[in-house]
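In the part that follows, the structures are each spelled out as structure tokens.
No lab work stands behind these numbers, since they all come straight from the coordinates. Worth saying up front: this structure is predicted, and the values here are computed from it rather than measured.
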Structure I
Amino acid sequence: MSSAANSDDQDKKGDALKAQRFQMLEDIAKELSGEVVFPTYFDAVLRLRKVLQDANQSISGIAAAVSLEPLISAKLLHLANSVAFNPAGREVLDLKSAIARLGVNAVRTAAMSIVMSQLMRAKGMANFADLTHSLWDHSIKTAAAARIIAKSMTRLNPDEAMLAGLIHDLGAFYMLYRATQYEELRHRPDSVRYLIIQWHESIGVSLLNAIGIPEEIVEATVEHDQVRPTPSPIRSFSEVIYVANMLAGGHFEWLMQDQPDYPADLGLLSEKYDYLLPEIDALVVEMRASFN
């Protein structure tokens, strides 16, 4: 086969890949107008199913397991703020309050329904197992960091900050799942990483709005990966999530691949807030204890 023929073949493949990228983004926009359920980290979902199936499990045990699963945490918050469970219109903004309002039976029923839907949709995610684990691990670290920062440095609600940290990258999980629906993307993790770099923040905001997350929490996740001057003092949930995200490794190499130099602002952020890391790491260990 001639080199020209090879070139044409590569171009066609490139065009097909580009077309599927745009098709995926277009399909996402359509899907966000309806009910959205997707897999996140397979092992966490299996662990939660096991906890939910234990009739003797305490509400605190269920809460601990749920707090490691970003999508189900978000869905339970939305349910707790629905008219059925919140006729007085008093919005709750953290997972503990949501679970207390719903009650153990409603939490079991709703969470198990979502778990089973996630497991049914998990086929094909194996290609992205390493990336989903990295994202999940980062989400747990960010949640822990957000709680410690809010508790020790602000008057903001630490539980609300923790939930915002847990779900801040939900858009990336969703994009990984959507990528498995397209043949040209399913076997190209590098291309999917590129899509996530470009779109996960804006799609994440649209996703959180679509599943009914309170505006205050959604706003806290906006532009969390956009490097900015180090906030000092930390005054808002948005600043909490930004600092927490960066301390938890938000500057993944694959998120920063378009920036050849390590941003100076991240160096300053580390210098200022790295002393919190031992306390953050201790909370991460405590959270993961409920996973084993």
Structure II
Amino acid sequence: MNAVDVRDLTRTYRSGAEAVRGISFTVRTGAVFGLLGTNGAGKTSTMDVVAGLASPTAGTVRVLGHDPVRERRAVRPRTGVVLQSGGLPGELTVAEAVRMWAGTMRRPRPAAEAIEAVDLTERLDVPIKSLSGGERRRLDLAVALLGRPELLLLDEPTTGLDAESRRRIWTLIRTLVDDGTAVLLTTHHLEEAEELSDSLAILHRGRIVAEGTLDEVVAGHRAEIRWGTAAGRPPAGILDAGEAVEIDGRHVVVRTAALQRTLARVLRWAEDAAVTLPELRATPASLESAFLAVARAGDPAHTLEEVSR
């Protein structure tokens, strides 16, 4: 049985805005499914439905075999949720908040274990309102882990964390997955999606436009070679027919399906013509290039940071 089955999910708001437009995906037991998307793509709307916080307008959602809204009592004790913003009372200390939440559960993980897992042991007596943003995210995750969840719903879980803390959380997530926990993850950190996701989908304007393993999603996209515009474009005949060449700000950019061959031709041209290629960089096809292709199709003016939130 899959941990999550979403079929033809549509979610429309009272204003008439259609946030999610007939998407389908599954989250396997013991695997991470990454849900990425451009700005306003429907990631959080989808997460709200899976978490049982909102009902679908159309389609079906099953979480651990149950309807997450109608059968919430069967789903909630087996699910850990980290939303974009936590709701723990600011006056409570870290220790008080975790003990309070553990008291609502039948078989909680030891509070000290959950706190240690997110590296907050030294902050036990600190009020939540005095924690940094990153520390609050780690506390949210500690609370989500208390119930020993079979499914963990993570909506941008490492926002505000430094690089070291982020990687510690990645290690923790992988440990949970190795023990059989399923994870549905939304993130605007593409490196995080690459590091954690066993499979993923890219949402754009409420629809899934790419889905599969990382290799499958990246396969249809081109590698990139770029250098400073002072060197100019390569003359006709250097590149294969169909290879795209464009000016991107201060750089000439070549997009190619055959990186090694195209790079060799560019370098041979530069050597023969005694042309220096300033800021030369060759980048294989990646999740970033796939994501940017989606964003570029929607609005060429958007930057990666803007469209991936």
Structure III
Amino acid sequence: MNLVLLLLLGAIWGTSFLFIKIVVTEVGPMTLVAGRLGLAALLMWPIVRAAKVPIPKTRRLWAAYAIIGLLNGALPFYLISWGEQFIPSGWAALLQSTTPICTMLLAQVLTRDDRMTKRKAAGIGLGFLGVGLLMWPEVQSGAGSSAWGMLAIVGSAVCYAFASIFARRRLSGEHPLASAAGQFTMGFAYMLPLAMLLEQPLRITPSARAVSAWVALAVLGTVIAYAIYYTLLDRTSATFTTMVTYIVPINGLLLGALILGEELSPMVGVSLAIVLSGVLLVQRRGSEPMAGDKV
């Protein structure tokens, strides 16, 4: 049953890149993220109450939610949505899987609990090599928008890495459902005024297809995915749960090809293999769950 849940989680988060690609063709990225986080927060708080989890009230916790809502919600969600305007959804799934590599690299500077080894250094090198192979043809051909789109996805992975390190320090011991609800709420508080000011969302008229993908992104890719994720953490271990890192990019690439007709070139396959090999090397047994395994 746990393996089924893991595969389901990988499928849901892999599908999220597909949903984002569908929505962002009709809706601005800020508006997309504001709607996603707003609906997710609206649905998550009743779940918190139903689970009889105490509602967070301290300023310390809400200050932490404000930071994690930016680094693990509003900013990476925006970067992914913005980047997918210029690159295939499958590429976004592949590039976002570099989060464990970014986390390991940042941990060398910001923490003392996970020291560098030759194996991890090799993994980081492979991660950069895989990303470079994917980006090089676009840079070489002068496709600046595609290159910037890919850099935006890598930027989201860096945000998730910062969020993972921060959450380990500031949210350790807090109930994950309450933390998720707080994160969604604060992320929404960031994105709504920006969307209203810069994209005028009240004037958009998205198609039924885009609205359906938008709702699915919030319900499946955010609320239900979190519920599965924390169920797995409770039933198994962080090591087992972080195996979703290997499932998400494969699903993302396949769904993009099957549903949106995105090309699966040999170079994409080589890049995927190299990046996932790097992730395998940097992930040590028994490591903490990484916030960036989500999208």
Exercise. Thinking of I, II, III, which structure, once mean projected area of the Cα convex hull in nm² is computed, gives back 15.3?
Worked result: III
For this session: Given a value of -24500 for helix-only ellipticity at 222 nm (-39500 (n - 2.57) for each DSSP H run of 4 or more, over all residues; to 500), point me to the structure among I, II, III it was derived from.
Result: III
For this session: Assuming 1.13 is Rg/Rh (Cα atoms, Kirkwood Rh), for residues 193-248 alone as calculated from a single structure, say which of I, II, III it is.
Result: II
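Could you figure out which one of I, II, III the value 26, 15, 12 for semi-axes √(5λ) of the Cα gyration tensor in Å, for residues 57-144 alone was computed from?
I
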